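There are structures below to look over.
None of the figures in this text is laboratory data; all of them are computed from the coordinates on show. Nothing here was measured: the structure is a model prediction, and the numbers come from that model. Cβ atoms are built from the backbone, for glycine too; each structure is taken alone.
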Structure I
Amino acid sequence: MNARDYLNLVHLAERLKVNTRHSWLSNSRRESVAEHSWRLAIMAFFLKDEFPEADMERVILMALFHDIGEAFTGDIPAFNKTDGDSRREDLAIREWSATLPEEYRLELNALFDEMDAMDTLEARLCKALDKLEVLIQHNEADLFTWLPLERELNLTYGDEYVAFSEYLKNLRQEIRDDTVRKLRADKKDG
């Protein structure tokens, strides 16, 4: 890959740093797509002992690239995202990957196909952690940043994605417990 093409890839990645998500950080600043993906990769790394049969390097790679489409479309919260939005994002990813050198194009297209199919442990782990990271971030943010529907969503969202793993179900319950404590504290203060 020549230097200009490499820089173009780096510039694309910068869009993920600039594009903000629906989620807020604990300092009352919007979270960037890149920050979400980075923490998702950290979460995957620290689960390698819980899932020794999983290729965690692959999960980390999925975490880093799972939202690359948002460099083109921006973030659309899951509760607002339509099938049309998903198709547009997928098309943007495929158009972008078609511009890559063959080795990278083939590797990334295989990764995107694997994440879409959700047939591997690695893809299921990445998707589950993706959902859990959002919930953790909401719990870390101030309640004034939550939409009314998120009070219920934070109690139920992602359950189906963790159902394949006792460890992830326990982690989901801990996150739910944090949400309940946060909501109860708000009622006491309000």
Structure II
Amino acid sequence: MFMILRTMFGLVVGWIASALFGLLGRHSQGSLAVRPDRRQFLRNAALGAVGSVLALTGAGFGLLLWPNKTGAFGSELTVRAEDVPPVGAPPLRNIQGKFFLVHADDGLLALYTKCPHLGCTVPWVGPPDSPQAFQCPCHGSMYDYVGLRTGGPAPRPMDYMTVRVDEATGNVTVDTGDINERLDYSPEQATPYSA
């Protein structure tokens, strides 16, 4: 019962408000007797409806295409000194940053977990001295400890991220927004680390 009364009240108040705004609009044009004919009213109503639908659709597509960055990926992440793996140990996996932190003889490398072949997540299967330390479960690409391709359909080694070391604390900063492609491994790609 309350909903019916509320609906009727809304209809009455809406009708009164529209009539008042219509009178004010005609009064501001200088004549109270001017009313649009049926053809003008229907044309304006149709154009208004189509315009509002197009505006809402455009706003929806704009929101859909706008990047929605959530989580830590794409920013700089800090790995504490006590979490950095020793030389040759299994890598540290950071799920939010989508990287493996490996400690090779030349230093630290942050390997992007995305396979360069078709973008699957590449897990660590170990051991560190194996040529199949990382294996893509989707299509069988294999990588060694520093991310070099040792088999499978991948076109290049695993990508790596920029690593910086804070000498005072020993903490490591990985820039997950700076992903670098490579064709081979060189010692300059690793960041020296001593703790």
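Between structures I, II, the greatest calculated value of relative contact order in percent (Cα under 8 Å, 6 or more apart) is seen in I. When volume of the Cα convex hull per residue in Å³, for residues 21-76 alone is calculated for each of the structures I, II, the largest result comes from II. Out of I, II, which structure matches 0.95 when FRET efficiency 1/(1 + (r/R0)^6) of positions 85 and 173 (r between Cβ atoms, R0 = 25 Å, to 0.05) is calculated? Computing FRET efficiency 1/(1 + (r/R0)^6) of positions 85 and 173 (r between Cβ atoms, R0 = 25 Å, to 0.05) on every structure in I, II gives 0.95 only for II.
From I, II, which structure was helix-only ellipticity at 222 nm (-39500 (n - 2.57) for each DSSP H run of 4 or more, over all residues; to 500) = -22000 calculated on? Considering all the candidates, the number was obtained from I. Of structures I, II, which gives 30, 20, 14 when semi-axes √(5λ) of the Cα gyration tensor in Å is computed from the coordinates? Value 30, 20, 14 for semi-axes √(5λ) of the Cα gyration tensor in Å corresponds to I out of I, II.
Once mean count of other Cβ atoms within 10 Å over residues 101-108 is computed for every structure in I, II, the highest value turns out to be that of II. Using FRET efficiency 1/(1 + (r/R0)^6) of positions 45 and 117 (r between Cβ atoms, R0 = 30 Å, to 0.05) as the calculated read-out, with 0.80 as its value, let me know the right label among I, II. Label of the originating structure: I.
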